[in-house]
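Just below sit the structures, each encoded as structure tokens.
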Structure 1
């Protein structure tokens, strides 16, 4: 997938609409890069990952350093992230690896990473909301259209269409809940 398509999918989630022209799209891109730290972190992650995967280490290091200076968010380039990532309150967020689907909402203080063993990262489905301060740890799967509550610690799988809360996270509603954020990224094809 082209990096520009991913970036514009993320932008569409932030502005909640699809710009009507290239000029409008570029003006929104510039505006939100300057004013929205969450979008800026995602934008710079996309560039870092692109240059890392395409073996351009100098540009990767440049954008990684730039991201480190500007943003209180750490996203590993080993993380695969779908279109439409939205970070609501960009503070103290660590995404150490794994796979995130399309249309993910992340609140402040979220940690996604290892539990015990190396290279056992979470897989998060499409249309998932991760509440403030939650932790998704280890080789777990979070199903599509689910929601993880604030400060929950997820160390076991969460089925699709569910709500998980608590420490450790327990399923509050299984198969009854559907979280569907603004799904602008689906318009990109």
Structure 2
């Protein structure tokens, strides 16, 4: 029995020590530990939780980006949809038909959304700093960051954003003010 208690105490103390030695996360820390590339592609799985239904909708697909040029977000399952984000427009297509086009010159919301998507995927922390405060920790090469909106227009729809990763972003959880959330996990990332 004493051996079991000793093992449990060791495990608890080791876990407590790692929490105590975790480094606080700031945007400058994130810039030092993350890797940004000019282009990247990979796969994603996404779960949209709808608070009103108490249910989640899963989707998956592929994405690619070229820094400061475009993000292509191709949902393949359960319904094929393509979202293209450029510095000047957001375009949604399905089955070859254009469903939505937002011109950033006419839509401040499209500018902000484009800024945020580009900065999250390309680890451009200076842009995120304009819209969010950050709190989190870095522990053993893995980081977790909670972003709280400081911009009033974002605060109307986004409650907070959780980011997790190592040298690359691995997961995003977007919490909306209405109780909905979107969790995106990235895999098979290639430069």
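Coordinate-derived values only; no laboratory data. Predicted model only: the values in this text are computed from it and were never measured. Cβ atoms are built from the backbone, for glycine too; each structure is taken alone.
Numbers below:
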quantity	calculated
Relative contact order in percent (Cα under 8 Å, 6 or more apart) - structure with the largest value, from 1, 2	2
Distance in nm of label points 7 Å out along Cα→Cβ at positions 103 and 127 - highest-scoring structure of 1, 2	2
Source structure (of 1, 2) for distance in nm of label points 7 Å out along Cα→Cβ at positions 95 and 111, computed value 3.6	2
Comparison of 1, 2 - label where FRET efficiency 1/(1 + (r/R0)^6) of positions 63 and 159 (r between Cβ atoms, R0 = 35 Å, to 0.05) is highest	2
At a computed 46, 36, 26 (Cα extents along the principal axes in Å), which of 1, 2	1
Origin of the derived value 12.1 (mean count of other Cβ atoms within 10 Å over residues 47-54; candidates 1, 2)	2
Structure from which -8000 was derived, helix-only ellipticity at 222 nm (-39500 (n - 2.57) for each DSSP H run of 4 or more, over all residues; to 500), options 1, 2	2
Structure with the greatest value (metric mean count of other Cβ atoms within 10 Å over residues 71-78, set 1, 2)	1
